[in-house]
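Have a look at these structures, which come just after this line.
Just so it is clear, none of the values below were taken in a lab; they were calculated from the coordinates. Bear in mind the structure is a predicted one, so any value in this text is a computation, not a measurement. Cβ atoms are built from the backbone, for glycine too; each structure is taken alone.
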Structure P
Amino acid sequence: MYKILFDITQEYYWHSLKPIYEQFANDKNYELLFRIGKNQKRFFYFFLISQKKRIEKKFSKLGYHITNDTNCFDVVFCGSPLSKPEKYGTAILCNVDHGPGIKTLRYRHFLKQPDTHYHCFIEGKYRIDKFKKYGLDKIEFLHDVGLPKLDTLFDGTYNRKMLIKEYNLDPKKKIILYAPSYKPTSIFTIGKEVVSLSSKYNLIVKLHPYSWSGKYASHSQHRFFEKLKTKYPNFILVPKEHHNILPYIFIADTMISDGSSVINEFLALERCGIIVDLPDDILKHHDGQSILEDKSSEWLKDSFIHVTSGSELESAVEKALDHSPKRKNKIKKDKEYVFSYTDSLSARRVKETVEKLLQKGDHK
């Protein structure tokens with residue numbers, strides 16, 4: 001029996017790994033365990049408190065097996081590069097990134113570990129091109145399988161009518177999803193104009209988990225919308241406990257975002273989204289490298305609608321909801337570049353690849 005560890009550094013990574021877990025779960029040849037990271041939350045500006053025990057308890061109640069061991073596994077799945085990969089011994093390290101975005105952070109993390117070799121499960125040609133640009137194809141093993149996280153968008157998991165009823169939405173109105181990144185973010189640039197759309201549309205605001213935790217982004221991000229809720233009670237602010245954005249993406253007629261990876265996830269459905277252009281040239285890491293690999297103003301330029309201010313939102317929404325056949329063709333072309341597969345079978349391809357690696361003895 002092979003032992004597989006799902007290393008959940010951040011709780012919200014789980015939804016990118018869950019379809020893979022489910023592929024292995026019913027196979028008697030595998031024992032599956034979970035290791036939970038600190039998941040720190042900031043209190044009173046200074047104190048970082050670990051949420052590890054709370055999350056472990058939650059996962060245990062759901063029937064998952066928790067461990068703190070790291071060096072007795074044949075395979076390790078992670079949602080981002082591991083902080084200390086040497087602790088995992090000779091295990092096959094499998095990276096299935098938690099979001100197919102346009103930020104440089106993923107490449108930066110891999111480049112810091114030139115002597116560690118991951119099997120990276122890639123969603124399509126765009127990502128392969130970027131790995132090659134950074135020379136990572138000479139360090140990591142790349143497998144083009146599609147994005148397992150999105151399998152549930154295409155396998156019948158979600159029912160639009162049932163979700164509309166569950167979220168108490170008006171079935172006669174279009175649905176807009178606002179899902180900004182935590183850094184860089186468009187929250188304070190267009191947030192007020194976004195919530196004003198709730199007078200005409202069903203509006204759902206889904207914040208990044210870091211917008212709630214206070215560690216990597218200020219608590220002011222979620223407080224901003226909590227305050228606006230008193231003035232605009234009709235919009236839905238997704239609770240912080242709800243990490244899975246996929247059901248909201250599934251029912252959205254259009255989505256507004258910025259540098260977040262969810263823009264690409266929405267692209268997979270071949271619907272037209274709206275991108276808030278950010279001040280790309282001044283968005284830098286501490287060493288001067290750009291935060292965004294592709295400029296927000298250039299990304300999906302021909303297929304999605306771009307805005308620079310809140311005053312443009314109403315017109316942008318109208319265009320996104322009623323886009324031309326020419327734009328539809330552009331969206332399809334961009335989707336095919338970003339995603340090799342949107343057939344609900346990406347997680348199965350991951351399992352098949354891992355089984356071949358185990359048969360070759362790559363874990364020894």
Structure Q
Amino acid sequence: MSETFDIAVVGGGIAGLSAAARLSKHAKIGLWEQEDFLAHHSSSRSAAVFISDYGNSDVCELNLITFRELQYKYPDILKQRGLMSLEKNGEIDEFNSHAKSLGLSSISVSEAKEKAPIIDLKSVKQAAWRDDVFDIDTDLLIQTLRKECLSNGVQIFTNSAIKRLERNNNKWFLNSKIQSEILINAGGAWADNIAQLANLKPKNIQPFKRSMARVEIDTDNNLSSLPVLFGSDDSWYAKPDAGSMIVSPADVSPCKPHDAWANEEDIARGIYNFEMMMEPKVTKLTSNWAGLRSFAPDQSLVIGPDAESPNFFWLAGQGGYGFQTCLAASQIAEDILFNHTPQVPTSLSKKFSPHRFT
């Protein structure tokens with residue numbers, strides 16, 4: 001006899017986990033993750049920074065909803081860090097436009113040096129700043145949501161890839177053994193693959209690889225007090241991490257869904273661009289990795305029932321905003337699936353509907 005659920009969540013990253021935690025107040029939930037542990041792919045490889053103005057205007061509204069809920073329900077998740085943009089070529093109009101898009105305000109290079117003593121004033125020609133950028137304790141949030149799931153009776157299945165999806169009498173059968181009234185597609189980079197398993201049209205969700213490296217640098221400065229730093233030309237960004245620095249080349253490389261890894265050339269380019277604007281140099285690369293950021297064609301999330309099969313629910317296309325949007329996205333799922341009085345304005349949630357691609 002097959003096991004039966006009200007809702008089957010496919011994908012154990014931050015999207016699927018946050019949905020399972022919220023929806024488990026109302027329904028019997030099962031969550032399936034193909035890897036050995038939750039949040040194996042993008043969610044465990046995040047830069048872990050919360051920038052409320054990151055993304056298009058619709059995504060930014062989700063960011064703010066998630067931010068408010070994090071402050072209210074999970075006050076230990078966010079820690080103020082600050083963000084500084086640095087420019088080396090003196091291109092004023094271009095720099096100001098980029099800074100404005102992220103809500104940054106111009107500061108003098110001497111002020112920038114005070115906030116980040118490691119920058120090289122021979123290279124930095126312009127700087128911009130905002131205070132309200134935060135570190136996200138991604139591991140704590142994942143573990144907190146996992147505990148909520150378990151306390152609400154969610155059954156979590158790791159090392160459990162979904163290889164077969166069948167629809168019969170308005171019910172879903174997963175791997176021919178699990179029955180569910182509703183299926184939530186929270187498959188991240190694999191979201192289109194899951195739709196194709198269900199004989200539904202994909203949404204052209206494209207994964208892009210982003211690489212990171214942890215490095216040690218030759219300085220006596222207290223790295224832990226540094227803000228997030230990034231080149232205004234999007235050629236690198238960096239942030240302190242456990243006495244070291246994380247540096248990324250900010251690469252955006254289209255690829256197929258896979259367990260991503262960093263290329264030496266990409267890491268070397270990111271470190272080079274970082275060093276060009278810093279006084280100390282990198283002395284050691286201690287580790288590197290890569291994650292996949294998966295975007296729909298219009299750079300917005302895909303949240304809602306499929307046009308062909310209303311009990312197939314999309315929760316995908318998180319791009320680089322997964323942790324920033326997760327609680328708002330799961331709230332939209334709750335509003336729609338349980339026909340609740342919308343907590344997220346309908347005028348906003350409709351903008352993420354998969355129907356926009358039909």
Can you say which of P, Q returns 9, 38, 39, 13, 1 when P(r) over Cα pairs in 10 Å bins from 0, in percent, for residues 148-331 alone is computed? P
To which of P, Q does the computed value 30, 54, 16, 0 (P(r) over Cα pairs in 20 Å bins from 0, in percent) belong? Q
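Among P, Q, considering only mean count of other Cβ atoms within 10 Å over residues 132-139, which has the greatest calculated value? Could you put the intermediate results ahead of the total?
On the way: P: 14.0; Q: 18.5.
By mean count of other Cβ atoms within 10 Å over residues 132-139, the leading structure of P, Q is Q.
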Out of P, Q, choose the structure whose coordinates give mean count of other Cβ atoms within 10 Å over residues 60-67 equal to 20.4 when calculated. Q
Given structures P, Q, which gives the highest value for relative contact order in percent (Cα under 8 Å, 6 or more apart)? Q
For FRET efficiency 1/(1 + (r/R0)^6) of positions 124 and 348 (r between Cβ atoms, R0 = 30 Å, to 0.05), find whichever of P, Q sits highest and give me its label. P
